[in-house]
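Next come the structures, one after another.
Coordinate-derived values only; no laboratory data. Note that the structure is a prediction, hence the values are computed from the model and not measured. Cβ atoms are built from the backbone, for glycine too; each structure is taken alone.
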Structure P
Amino acid sequence: MKSLRIPVAGLVVLGLLGAVAWWLYPRVIAEHHEVRPVPSEPAALNGTVLRFEAGAPQLSYLKVQAAEDFPEPLIEALTGRITYDDNRTARVSAPISGRVARIEVQFGQKVARGEVLAWLDAPDFAQAVADLKRDEIEVKQRQLVYDRAKLLFDGEVMARKEFEAAETDLREAEVELGRARKRLDVLAPGGASESGELALRAPVAGVVTERAINPGAQVGPDTDKPLFVISDPERLWALVDVPEQHLGVLHAGQLVRVEVDAYAGKSFDATVVSIGEVLDAATRRVQVRCALDNPERLLKPEMYVRVTPLAGSGQKRVRIPNAALVTVGVSSYAFVEREPGVLERRKVAIAQQGREYSYLKDGIAPGERVVVSGALLLNSELQGN
């Protein structure tokens, strides 16, 4: 009986294996059949076209977008950063030491020139106000003395020496009064308040882009950061450190294109306004400033940017990502979508190639849909057929 059990167990195992194979076989065949692309008459089309059925899984790995033309760059994009336009920016600090009494504006608020930003309780300012009032009284008193002396001198009652002494005293008092007024004008251009507090005013019109002040805080001219930064956020600068070998293609008034990671596919126009006169000995670069309009306020100071100098002729070329290119021998190709599911490998001529994009002389027209992701997969499929 024991010898009969072994063959029966073997038969059971073989039966189970057969059932599993019967269940898996049609599924493996079906999956293999779905993945395989179906070329459309490759011989008639010189082996440059792939045709996929609707819903083919290969199509889900592809990313296709329309080719656009861009101004031709002179050199590859350079790294830079956005900063304030210093010609439209004011950094406000306290001219003397004091305590913050009140703050009149908030972060992001638009202010006019001369508008009060904050009030300070400052003993030195109160002393300056008192000195001015004292000097005004002194001038009035000396003026009365001079008028009496002149009257007596004209009547030949007073000696010339005494008259000249009175005149000298008046002129000295007027000098002191002028000095006191000048100091007060520097501390408080808009004049002193009735309460004797010092007003911090906006020297330019703009937006409060930074605020480093709190009620009750002690501030002074030695404070590390400005209390307020007021600027025009619609006008910015792009600062670029340009390698010395590229200085020959740049000049004041040069048009450049600015791009940031925050807004993929969007570019901003800027103009070179100044080129540095000194080469950094360590980096071998020169700083270049570009004026940038920012009417939508999309760009923010301290953003990193890519700045591309453009040819002055205004010539445009089709730009595609480098990932859209495949190389066969010494030639470069890109896949163009002729219609849904039909992709043609087309030879292209590259005018200039950067780290991310290539600019084409010919091969692809603006508006044609190009495979920008998955080109290597398509090339493998084409070579396998």
Structure Q
Amino acid sequence: MRVLLVGNHWTPGPGGAETMLVLTADLLRAAGHEVVPFAVAEERTLPTPVRDALPVAAGAGARTRFGEAWAGTWSPRTYRALARVVDEVRPDVAHVHHVFERLTVSVLDALQRRGVPTVMTLHDYKPVCPNFRLFTDGAPCTRCLSGRYVNVVRHRCLEGSRWRSVAAAADAYASRGRGVYDRVDRFLAPSAFLRDRVVDGGLPADRVEVLPNPVVAGSPREARAEPPVVLYGSRLVAEKGVHTLLDAAARLPSGVRVRLAGSGRLERAVRSRVVVEGLPVDVLGALSPERVAAELSAAAAAVLPALWWENCPMAVLEAAAAGVPVVASAVGGIPELVDDGRTGLLVPPGDAAALAGALIRLVERPDEADRMGRAGWERVRARHAPAAHVAALQEVYRLVAA
């Protein structure tokens, strides 16, 4: 089968959507399928047979913030580029990952008008929430599930930007009015939690299927570093609970350090807090997947103190695949990945004291932490095996192609 893989970035990370796109391509090729990736053209773009046809990101040539925001609602350049690729490649099925703002939903129009059966993996809540996250003013939010996207403008949900919020709301109204998502044959939700929310927001329940993300699990790590370290491997943004983690870091025993592997809007503020408050935190910036894996193998625990309703975070799966116990917030799809007290520890979101207590428990009880890490490793091997994932994916492809 010839599969057209479509996503914003055809690069090795740094986000979960990019990780999943590359892993999906590897799994499909290993299963004997021909894979043709289509993404925006970037310096770090991986090889693809249609490299010369890739468009630049929507809004890349805009002269104003308004122009950039508006260009992200629908891209004529992307539409034309993908239409040409479809005519040339003639795929049996298209598998769309995260395309919003850079490729834009124009890809769905191009695929539908060329009659290409389409599967879409949902990495966030964008089809029912213009700001992707169902998260506003520091807390989960369901205002837009009713279809009243004007709330995005009222609350300036897109990083406080008026123009981005207006553009996102307009895009959401237009997408719903034109039935953009009616053109997707099957949606794949990596968590049951996300499936239920997007159905609440209007996606048809009979076309949304739960298929958890896969992860490659090697051998569990043999020993942690001493003195112990805690690893946070995700974006430095407010909804990830980064400031809660810094508050918790101040409560950790002497000698324990928190290492932050990632970048984002809060990086400058985080570095400032670390210096001003003398926190035991190392801000590492964005790291390669290999560096993150090395950091994980030495960590006493991995931590994800999310405030928003996470979907199926690869940070949790990759930690478990390395045999490292996870301390995470009991929000969204995370409880589907962490068996509290057996493979890791769940804490209330935004509770720095509870977060610190859970981290201290794993730091000070290495035998218990090792048992949890091993149990997490066994759990992902059983529930997130790549072979099972690609088998399920092939069945979905066969159904929509038929």
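Looking at relative contact order in percent (Cα under 8 Å, 6 or more apart) for structures P, Q, the greatest value goes to P.
For structures P, Q, which has the highest computed value of distance in nm of label points 7 Å out along Cα→Cβ at positions 170 and 242? Write out the running numbers ahead of the final one.
Details: P: 6.4; Q: 3.0.
Answer by largest value of distance in nm of label points 7 Å out along Cα→Cβ at positions 170 and 242: P.
For which of the structures P, Q does the calculation of P(r) over Cα pairs in 5 Å bins from 0, in percent, for residues 122-201 alone return 3, 16, 20, 15, 12, 10, 8, 7, 5, 2, 1? Of the structures listed, the value fits P. Could you figure out which one of P, Q the value 4, 14, 14, 13, 12, 11, 9, 7, 5, 4, 3, 2, 1, 0, 0, 0, 0 for P(r) over Cα pairs in 10 Å bins from 0, in percent was computed from? Answer for the origin of the read-out: P.
Suppose you compute FRET efficiency 1/(1 + (r/R0)^6) of positions 66 and 322 (r between Cβ atoms, R0 = 30 Å, to 0.05) for every structure in P, Q: which one lands on 0.95?
Values: P: 0.95; Q: 0.10.
Corresponding structure: P.
Between structures P, Q, the greatest calculated value of distance in nm of label points 7 Å out along Cα→Cβ at positions 306 and 354 is seen in Q. Structures P, Q were shown, and helix-only ellipticity at 222 nm (-39500 (n - 2.57) for each DSSP H run of 4 or more, over all residues; to 500) at -12000 was computed from Q.
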